[in-house]
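What follows draws every value from the coordinates through simple rules; no lab data is involved. Keep in mind that this is a model prediction, so the values were computed, not measured. Cβ atoms are built from the backbone, for glycine too; each structure is taken alone.
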Structure I
Amino acid sequence: MSSANAFTPSFYKRFYSNPRTRVTTKAEMQRRAASVAAIVRHLEIDVTRILDAGCGLGWMREGLLQGFPRARYVGLEVSEHLCERLGWVQASLASYRSRTPFDLIVCYDVLQYVPEAQASRAMSNLARLCRGALYFHAPTLEDWNSNADRSNSDSAIHLRAAQWYRTRLARHFRHLGFGLYVRKGVEVHQWELERPV
């Protein structure tokens with residue numbers, strides 16, 4: 001699944017369009033984006049540039065731009081099909097470069113599709129690309145064993161322990177909870193009971 005050609009129209013039909021086999025809905029992704037934007041605004045992180053890394057169908061775009069109407073949104077995607085159809089930037093997160101860093105990066109359900117070496121490079125690249133907040137999620141081995149609905153989940157993925165991701169994120173980011181991280185050095189205020197344990 002690391003090939004851009006793996007993310008064909010049939011992949012998106014199965015996991016996003018078909019009500020019987022989809023893993024999420026557009027409404028759910030818009031709520032998620034609105035929640036992320038609300039937390040980042042609450043933390044008073046100025047957002048003028050957003051990178052949606054592995055944006056897929058772009059279902060988070062609207063919610064993110066409602067939260068930050070003056071921000072520039074960049075959708076990054078490996079799927080040739082979606083880039084042609086929706087106008088996203090076609091590139092891998094492991095190798096993508098930008099002259100200007102991003103204030104908010106969303107990397108939701110992306111890195112489980114790439115092998116470990118490429119995923120590790122992508123994690124390092126997130127640190128280079130981000131100057132503010134990062135919303136990060138990937139299904140883990142623990143999720144697969146305890147949380148995933150396997151009847152609708154894509155099993156053609158690389159499952160890694162949550163600690164694998166946490167160790168790499170902790171090198172450059174501070175976890176604030178709810179999958180939200182801030183670049184080390186970014187000043188945010190959290191009350192004690194708002195912090196993750």
Structure II
Amino acid sequence: MIKAFDRWDTEGIKVHDRGLVDYITLKPKVVPRTGARYAGERFHKSKIFIVERLINKVMIPGHKSKKHFKGSGHITGKAEKAYNIVEKAFEIIEQKTKENPIKVFVEALVNAAPREEIIAIEYGGARYPKAVECAPQRRIDIALRFFTQGSYQKSFNTKKAIEDCLADEILNAYKLSSNSAAITKKLELERQADASR
């Protein structure tokens with residue numbers, strides 16, 4: 001029986017959002033690292049273990065609207081460093097909740113995935129915002145990006161370690177708390193989409 005990180009079982013973890021069931025893969029890996037083997041294959045990232053997708057996002061959380069807005073010793077694209085950050089964050093989650101951290105992470109991900117977003121439509125020289133439904137794969141991408149960016153912003157120039165910030169971010173999203181950057185941004189996106197119908 002393979003366990004994630006050789007410690008946590010993924011059996012019996014259910015995704016409660018029916019739209020995301022096919023896009024959150026819970027096939028465990030001892031070392032979740034495919035090394036971009038399927039990078040050119042469309043939609044293949046949805047078949048990759050969800051924890052590996054989090055690790056990949058932790059490697060480059062600095063990208064924000066095509067600018068690398070923050071850099072630090074952690075953001076170096078080094079897979080082992082990102083792997084250790086995620087493993088330590090999961091240990092912290094397990095200590096605080098006494099639950100399987102992968103189950104907590106999956107539920108936090110479902111809570112933080114936005115259902116709608118806005119796009120800009122140019123009409124007669126003017127730009128108008130328009131609400132659109134978010135595709136399931138994009139919902140997960142956005143939630144993972146919010147997790148990593150939110151946790152890095154909280155640990156940037158502070159004494160708090162990135163592992164603690166990432167664990168707090170996931171726990172707050174799990175509890176639907178407004179202290180989570182991902183939940184705050186999701187609600188803001190959905191509010192903007194609602195206003196621009």
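Of the structures labelled I, II, which one yields -9000 when helix-only ellipticity at 222 nm (-39500 (n - 2.57) for each DSSP H run of 4 or more, over all residues; to 500) is computed from its coordinates?
I
Calculated for structures I, II, FRET efficiency 1/(1 + (r/R0)^6) of positions 7 and 127 (r between Cβ atoms, R0 = 41 Å, to 0.05) is largest in I. Taking Cα Rg over 2.2 N^0.38 Å, for residues 103-174 alone as the measure, the highest value among I, II is held by II. The greatest value of FRET efficiency 1/(1 + (r/R0)^6) of positions 79 and 119 (r between Cβ atoms, R0 = 30 Å, to 0.05) among structures I, II is that of I.
For the read-out mean count of other Cβ atoms within 10 Å over residues 39-46, a value of 15.6 was computed from one structure; give its label from I, II. Checking each candidate, the match is I.
Structures compared: I, II; top value of distance in nm of label points 7 Å out along Cα→Cβ at positions 135 and 183, i.e. the largest, recorded for II.
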